[in-house]
Structure P
Amino acid sequence: MIKFEKPDLILFDWDNTLLDTTPILYKSYCELRKYFNIPEYTMEEYQKMTGFSMRESFPNLFGEKWEEAKSIFLATYQKYHLEYLQIFPKTQELLEFCSRFCKMGIVSNKTSLVLRKEIEVLGWDKYFVAIVGAGDAKKDKPAPDPVYLAIEKYGYPVKTTWFVGDGDSDVKCAKSSGCCPVRISQKIKDEDGVLVVKNLEELLLILYTYEI
């Protein structure tokens with residue numbers, strides 16, 4: 001298993017990294033496609049297209065109507081999201097532990113206003129020195145811009161930054177910005193230069209070793 005240097009800063013993806021938001025995202029996307037009279041995706045089809053922000057993916061999907069589609073999706077998502085927020089096991093424990101020996105931030109392709117609202121409702125503002133959502137940087141993930149902005153918000157020199165996420169765009173963003181990439185995936189496979197863990201509990205066990 002890869003052994004990275006102890007992190008000064010850990011940047012986390014949000015959706016399906018710290019929280020299980022797939023059900024509500026999928027529901028909102030299905031309602032959007034229904035609005036446009038487009039056949040619904042299966043969950044498997046939907047999961048293949050996740051990881052990109054709306055300003056990156058919607059123009060290809062909805063053409064000139066992509067901004068209308070974005071507004072409808074956000075309105076639908078915001079009807080339900082606070083009611084259905086589902087934290088993954090060990091998330092709270094992971095954040096508490098990490099707060100004792102390094103700084104943390106969020107880099108997500110979720111619309112910034114919605115992202116910040118979810119963090120606020122969970123009471124997690126105290127954990128993060130930087131929060132970067134879709135639209136905050138010049139480009140969204142997988143471009144490195146959001147990571148650069150998060151480090152700028154942190155405001156201190158960083159020797160080692162880990163980027164933890166579940167998707168290809170997270171790994172690409174981590175590599176292009178010089179972070180140590182950590183992928184959360186049940187399908188463990190060898191990835192060049194990537195630390196792959198099954199879940200947050202396994203990540204927490206690895207981080208414990210840096211405190212000893």
Structure Q
Amino acid sequence: MFLDLDMFLPDFFMNKVEDINLEKLKQLGFDSIIPDLDNTLVGWRSRTMSDSVKKWIETAIESGFKLCIVSNCLLHGRVRFFGEMLGIPFVFRAIKPRKKSFMDALKILDSPPDRTVVIGDQVFTDVFGGNRMGFLTILVLPIDKKEFYATLIQRTAEKILLSGFRKKGVLKELCEESERPLIKTPKTNSSDEGKNRTLKKNQ
């Protein structure tokens with residue numbers, strides 16, 4: 001058994017949320033966005049949000065996008081604070097990359113996976129989880145160097161992965177010339193596929 005590293009490859013990589021071209025996402029056929037919260041929209045433990053991020057969210061809503069924050073943060077009050085500030089729904093204690101929180105968000109948004117974008121700063125939660133669901137995945141750089149200690153440990157493995165993707169030239173930025181991936185379906189690793197084959201065999 002081995003893990004397919006493509007499961008951790010984002011469809012696009014951008015420096016920050018505000019750099020993501022909303023009009024281009026529309027052209028590619030997307031109308032729903034699931035952003036992470038900490039170190040994606042705001043700094044870790046920060047109670048303030050930059051004006052540029054607020055403006056980006058406002059522009060997204062005015063452009064017809066549906067949004068729902070999905071955060072691994074355990075503090076309901078914190079996630080609710082920013083959700084209410086932005087006027088968008090949220091899912092907290094998501095335990096990404098598990099699928100359940102993403103499925104909950106899809107119900108809230110009333111959106112299919114192939115029209116949904118996940119944006120986050122972590123490969124092993126946001127990108128991996130989004131790829132498992134068949135979402136378009138966009139990785140951004142973390143806003144703050146301060147993070148939960150478990151996340152800091154994961155960053156080492158994340159840097160190794162991203163370095164390998166860069167050397168292969170497969171990390172792409174979302175730009176005017178960008179095209180929607182020809183095949184964007186939920187990704188599974190080899191062990192998942194093996195389980196599926198076993199289930200089918202026993203049915």
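A short reminder: the numbers here are calculations on the coordinates, not readings from a lab. A quick note: this is a predicted structure, and the numbers were derived from the prediction, not measured. Cβ atoms are built from the backbone, for glycine too; each structure is taken alone.
Compute percent of Cα pairs over 25 Å apart, for residues 41-160 alone for each of P, Q and report the one that scores greatest.
Working: P: 31; Q: 19.
Structure P comes out on top.
Which of P, Q yields 31 for relative contact order in percent (Cα under 8 Å, 6 or more apart), as computed? Answer by label: Q. Which one of P, Q has Cα extents along the principal axes in Å, as calculated from the coordinates, equal to 56, 34, 32? It must be structure P, since only it matches.
Which structure, out of P, Q, was mean count of other Cβ atoms within 10 Å over residues 49-56 derived from, given a value of 18.5? Working through the options, I get structure P.
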